[in-house]
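Structures follow.
Here, each number is a calculation from the coordinates, and none is a lab measurement. Remember, predicted model here, so these are calculated numbers, not experimental data. Cβ atoms are built from the backbone, for glycine too; each structure is taken alone.
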Structure I
Amino acid sequence: MHKLNLLDNGMKVAFETMAYMESVAVGVWINAGGRYENAKNNGISHLLEHLLFKGTKRRDMMTIKQEIEGRGGSFNGFTSEEHTCYLIKVLAKDVELGIDILSDMVFNPRLDEAEVLKEKAVIAEEINMYKDIPSHYVHEILAEMMWPGQPLGMPLAGTVESVKSIKRDEIVSYKDEYYNPGNMLLIGAGNVLEEDIVRLSGKFFSSAVPGAVVKFKGVEIAQAAPSLNVSSKDTEQTHVALGLHAPDRFSPDRHVMSLINIILGANMSSRLFHIVRDEMALCYEISSSVRRYEDCGALVISAGVDDKKLIKAVRVILSELRRMKEEPIGAEELARAKEYYRGQLLFALEDTMSNMLWLGEKIIANEKDFSVQKILKEIEAVTPEGLMRASKGVFTDKNLNLAVIGPTKEQNLLKEALHIK
């Protein structure tokens, strides 16, 4: 069971002792990400994350790499819509070094002007690369459809234009506003004791100047009709992303949606994989996923299909969504979904890094009472009636958003399938 402490400057400190492991995974989480941006500075969170690996006032870029990798460790970072995380995994004997480096990176980055210019150029190439990958880019189009004119609808990496326009002083100001102890969490999972993590957090983080927790603007969802966006591109496959607005991370239906996702497309025994791929051979790859944010969520189905099979594939997918809300789930299928959820969660928590990431996201997002046993008990309590009720709320025509990239000329048939007038 994890334990949570609070430093005098407002920084949260949490840890999960796994005494039987050799390693410790440590993360510094910040309430900063795509939802804290606007059209002008879109991509600044991701750009700042990259820059923190370019050296600090005490260590140059190569020294950081050598100190971690020279001890057999690894380190990385990521930016999401609501958070940024810097993480390391080291042997237990090197945990102090790891926490030292993380604190140095987040509080004392060089943010050298020359490195800023170079990294902006690198990210511009990254943006262009993903635009050339239709299986990735179709999801950017879908996000813009679901949350038009809002930060959730903007690309996490920004646009080439927005990234190139960001000035160094804007990056410094952004960091000063969001990278403060009141807006941060230090969390470790692995072979670490309570007294060690408390001592090290005090040594490396307690002197940071307190600051306020900054909130992003809440999402606005005003969709009243199905939506379709077809981007013409001469590709070998036609790429599809179907998105529906779904419950947020705090909703009583969050676990219900997890099971719906498993039944629909989260694994190879799911309905969509079995029917669309194995039985009907309409695609090679098809899957579904659930995305949860503080005040909204989404269920997304993605597939790559032969363009000649596009209309049939979309119709079959929509038919399966209708079946979820019209036919009760059988006892055996529901039991398999529950066991899959249980197994995947417990498998993940056996690993120090996965444990840290799972706990870290829940704590930084202020989720409450998320003990594993309580979650599994709530999963077990989900009924076929609960699945149908939630499905009826999500799988409606007016909630459909379909993004397509490929050579298709069948827009009218797609509109017909979606009931777009």
Structure II
Amino acid sequence: MKILVGVSGGIAAYKAAELVRALQRQAMDVRVVMTESATRFIQPLTFSALTNHPVRTTLWDEGELGAGVEHISESTWADAFVVAPATANILAKFAHGLADELLSTIYLATNAPVLVAPAMNSKMWEHPATQTNLNILRERGVRVIEPDSGQLACGTIGIGRLADPEEIANAVLNALGRRHDLAGEVLLVTAGGTREALDPVRFLGNRSSGKMGFALAEAAQSRGARVILVSGPSALYPPANCELLRVTTAEEMRNAVLERMTEATMIIKAAAVADYRPTHVAPEKLKRTGPLTIELAPTEDILAAVVERRRPGQLVIGFAAETQNQLENGRAKLLKKGADAIVINDVAKEGIGFDADVNAATFLTRTTSTEMPEMTKRKLADRILDEVVQLRRPAQRVEEFDESAAPGVSDERLPVKDEPFLSPRQKRIIIEE
């Protein structure tokens, strides 16, 4: 496989050399293109020595045959195009179609999968312009490898460090279909919070942004799954080719989930669904006249309804946002709801969870508890899916049952306890380990 690595002008440019090596360890043929600013941080000779290819830095390599069309030759050569580090400037160029140097011109000319690994100051990363540009790129199918959190070159601590080169290399493998462990799966994932109307202008809601559910959708799709995303109100853009169903209330989300769950092999309930709704919605805006008492009624439990209606072979994963006694409360929810696993979020800890870019969780099953320390929600999404894939392992012991080869053996011998993890097949037999 042929990988084109783009290096833009940030202090993290030196880490691109580690990325080249990580890709080469995967038997990839690597070439490098650099912006002029990048050459101020690391010399092209370094990459030339590592790759045994000339390093392109400009549209105008004078004296060479075909000078001025390197963007075409390089873009058609590559099976994948990864930019690391991707500065705020290069992201803006990509998002708005600017092509005033080699790297941005290649982006417009390539049909290969494009990945960007941003690296910048945390304030630049969090700026609405940068986030808007990232959403535009995601919507167009560009894979964004989220930056890490830690000490930055400017001395501050925050999100913005270039992701680990090995992680970037793995993302390239995923983009090339080298890690399609969810191929053939259909994931239905819920995201965001719901809103329950008080009057025409007010509602009861929560702080959920939908970032965790959208990250799960993006991660699952990159691993080969078909994704159905049911989202409450959110400003986020869905991944390209993801089917998005937008809802507002808990009842609308319940109806959408129950209607589409028959298509899914996996269901992850990451949404923060309202537990209560007003029993009466005022037809006109409520005026401030003094103390106000609102009568609330419980909403229907979507997770319980999904578990009750699921068919054999469907995995059901719930989320639990907790502020205290996380494991105890999460385990109680797992047993009460009957899901295959619960992802527990400690939303009392400042800076993670609701409306944040980072999160931490515990993946809880009936027999295991896996701690997932603080990381970006995109990375956490892959960690959660790693655990979900492990829940599929009992299905690896299942083979097609040929009734003619063993007459008289019926499906009644199938152990009930393994049934939730089996792929839907008409005939099954459990192979003794």
Structure III
Amino acid sequence: MREHWGSTAGFIVATIGAAVGLGNIWRFAYVTGENGGAAFLLVYLACVALIGLPLMIAELALGRRASADAVTAFQPGAGPLWRHAGWAGVVAAGLILSYYAVIAGWALRYVFGAATGGLWQADAAGYAAYFEGFIGHGMEPVLWQAAMLAAAALVVSGGIKDGIERLNRWLMPLLAVIVVLLAAFAVTLPGGMRGVAFILSPDWSALSRPAVYLNALGQAFFSLGVGMAVFITYAGYLDRRTSIPRAALAVAAGDTAFAIVAGLAIFPAVFAFGGDPAAGPKLAFITLPQVFAQMTGGIVIGLVFFLLLAAAALTSMMSLLEVPVSVLVHRWQLSRARAVTIVSLAVFLAGLPSALSYGLLRHWSIGGLPLLDLVDQTTSNILLPLAGLVCAVFVGWRLKPVVALTNADLGMTGVGWIWLWLLRIVVPATIVVILLRSSAWR
């Protein structure tokens, strides 16, 4: 008998947990900084509303319709052309998990450093050296990568209701409280309001840079989790009582709000300490310890923050791991424990180059990008949009309108038809244009 979520609230919290993670803190901060701050934020919000949200509804409708894994969801009555379409999202989920576990391992390493005091022994000028010394230290990043994967595997082995849902119910509210408190403190730092202006006052000249649009689209896909088959997989365990549009709105709003608040926590600190908002992927791990070092009780708050940052990464890892696990359990009838073991080992091996990209493999690069950055940009800016394009075309054009609208809980209404035509025209056209233009810039 197929598992189901314990409640609609549990499903929504777990789905927000799948969306909220390192993409909201680690990736959102540095991508926003590299792409002009508030101007990028406006493009990002447009991508969420016009592309991310319609796709999320489509994925949820597709998953609940099939009540199966992400591959099977494309198959009922689809014909041979679509038989293997679902694999795009499954492959994307596996590749993202392979390097996501590496970044999550960095967060867990900071938990250890904060707890033992090693992190706080670095002075304000030494946090960059502390971070770079860790990620470049032999096989150590691999050990933390393995630890995070093992934790995700343990939870996913417990199933949907007793594993994934139970952990998310108490974890996500705690992380939200910590991030809000951090933002409230960061804006009081000397010069902190310049960081607020950076993220809220648009620099319209940034909109002339084509890369801003590609990066905004990639961030929308990465942060929301569309294109990874996560929503298809999670909705496969969903009953008919849950309203898909309401659930999608709750997830998109919660994920976006979390990203903005996290930005308000990081950018004021960047400006207060004279940092570079375009410092890249290392921004959160170098700047935030400086904030905690200046706070009353910052050592305790820093420990809790990095613990919950690692926990937020864990909730996203669980959802990514569940995608291929669900395929093995449903299609090959493997036990959940065996499926989790097989997928976890495969993902661990695939992630080794990313784990070592700043250390033993630091001299290896492709197109000038370290291996981790290459996988990040390839999946977020190319593979996820392509997977989203496949889903949009399938739901928008292959399914009969009445089937698509009914399964999306929109019915034959004006709002429903707007959603359907967004899927049919706006979403595919936007993805194709941005991808084609991006290939011309390279």
Top of I, II, III by relative contact order in percent (Cα under 8 Å, 6 or more apart), largest first: III
Computing distance in nm of label points 7 Å out along Cα→Cβ at positions 28 and 292 gives 5.5 for which of I, II, III? II
So semi-axes √(5λ) of the Cα gyration tensor in Å, computed for just one structure, reads 42, 30, 19; which one of I, II, III is that? II
Here Rg and Dmax of the Cα atoms in Å, for residues 132-331 alone was calculated and came to 18.9, 57; which of the structures I, II, III was it taken from? III
Candidates I, II, III; mean count of other Cβ atoms within 10 Å over residues 284-291 computed = 23.8; producing structure is III
Starting from the value -21500: which structure in I, II, III was helix-only ellipticity at 222 nm (-39500 (n - 2.57) for each DSSP H run of 4 or more, over all residues; to 500) calculated from? III
